[in-house]
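Structures follow.
Read-outs throughout are calculated quantities, based only on the coordinates presented, and are distinct from any laboratory measurement. Bear in mind the structure is a predicted one, so any value in this text is a computation, not a measurement. Cβ atoms are built from the backbone, for glycine too; each structure is taken alone.
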Structure P
Amino acid sequence: MKVASKVLLIIYLILSNFAYANDEPVIFENRNLENRYYLLIEEIRCLVCQNQSLADSNAPLAQDLRNEIFKMIQANKSDTEIMEFLVERYGDFVLYRPPLKKNTWLLWFGPFLFLFVGFFVAVLIIKKQSGESQVNK
């Protein structure tokens, strides 16, 4: 009984991954439009996965956004218009390289702030430990 349930669980896990594999192929009139499409979906962050681009993500929302971008390209929208639409709808977080604005300072400078705080904490811990070792001698 335990072996059968484990086998069923493994089969379920394998088959559940195919549920997201419903990407419809996109067909473009020319190579230039296709290149624009692939460049755009590489530059836009998946809002579900957050660490993947739309090109890499299998999330249903990513598929919807890819379809939306495809339709906008077919409607002769420029890359700027497409990006502005996505930023208006989802905010600057949707871009891998958000513009430097007041509300994106943390995105740009947050890693350096955490690095500085981590360095400061490490220095304090090292000083404290070296002070304790001198007292114990």
Structure Q
Amino acid sequence: MHEEVIVPVAVFAMVVLLAWIGHKSKLSRLQELGEVRKRLLDKFSSGTELSEFLATPQGQDFLKDQKMGEGQQSPKRKIVFSIGAGIVLVLLSAAFFGLMYMERDLVFPATILMALGLGLLIAAAISYQLYKKWNMIP
């Protein structure tokens, strides 16, 4: 096989492997956290004990974590992440467009990166407007 084929396939395989490992580690952390929460709830013998616990500041924090969901991020955090990722992709695509003068084959990755970056920035703007409309952002 040619190096032209092996290198992109190897890079793609590495990215997929890293994403899979990250997903599995996050999943195992969520399972462990769920077990800890389950054991905590099993400690209460009656509903009154549980309601007394939930009235404390620690109980409120426990409820807030349950409402937010451990796998979910706050709306502000999602928007900031999307904006950051969009800016990085747009700047990376600008670098590819700049390098395009030396090698014409870079037009396709530059265009794809620009589209991804602009898409993330547009998605962040739409998310912000929707979160604001739904009163999810104070």
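Mean count of other Cβ atoms within 10 Å over residues 108-115 computed as 10.8: which structure among P, Q? It traces back to P. Given that FRET efficiency 1/(1 + (r/R0)^6) of positions 12 and 52 (r between Cβ atoms, R0 = 30 Å, to 0.05), derived from a single structure, equals 0.80, which label among P, Q identifies that structure? Going label by label, the one that fits is P.
To which of P, Q does the computed value 16 (relative contact order in percent (Cα under 8 Å, 6 or more apart)) belong? Label of the source structure: P. Quick check on the output: 11.8 is Kirkwood radius over Cα pairs in Å, for residues 44-83 alone, derived from one of P, Q. Which one produced it? So the calculation was done on Q. Match the computed value 78, 59, 25 of Cα extents along the principal axes in Å to one of the structures P, Q, and report its label. Matching structure: P.
Tell me which of P, Q gives 0.15 when you compute FRET efficiency 1/(1 + (r/R0)^6) of positions 36 and 92 (r between Cβ atoms, R0 = 30 Å, to 0.05). Answer for the origin of the read-out: Q. Which of P, Q yields 2.1 for distance in nm of label points 7 Å out along Cα→Cβ at positions 4 and 100, as computed? Of the options listed, only Q reproduces it.
Out of P, Q, which one gives -21500 for helix-only ellipticity at 222 nm (-39500 (n - 2.57) for each DSSP H run of 4 or more, over all residues; to 500) as computed from the coordinates? Source structure: P.
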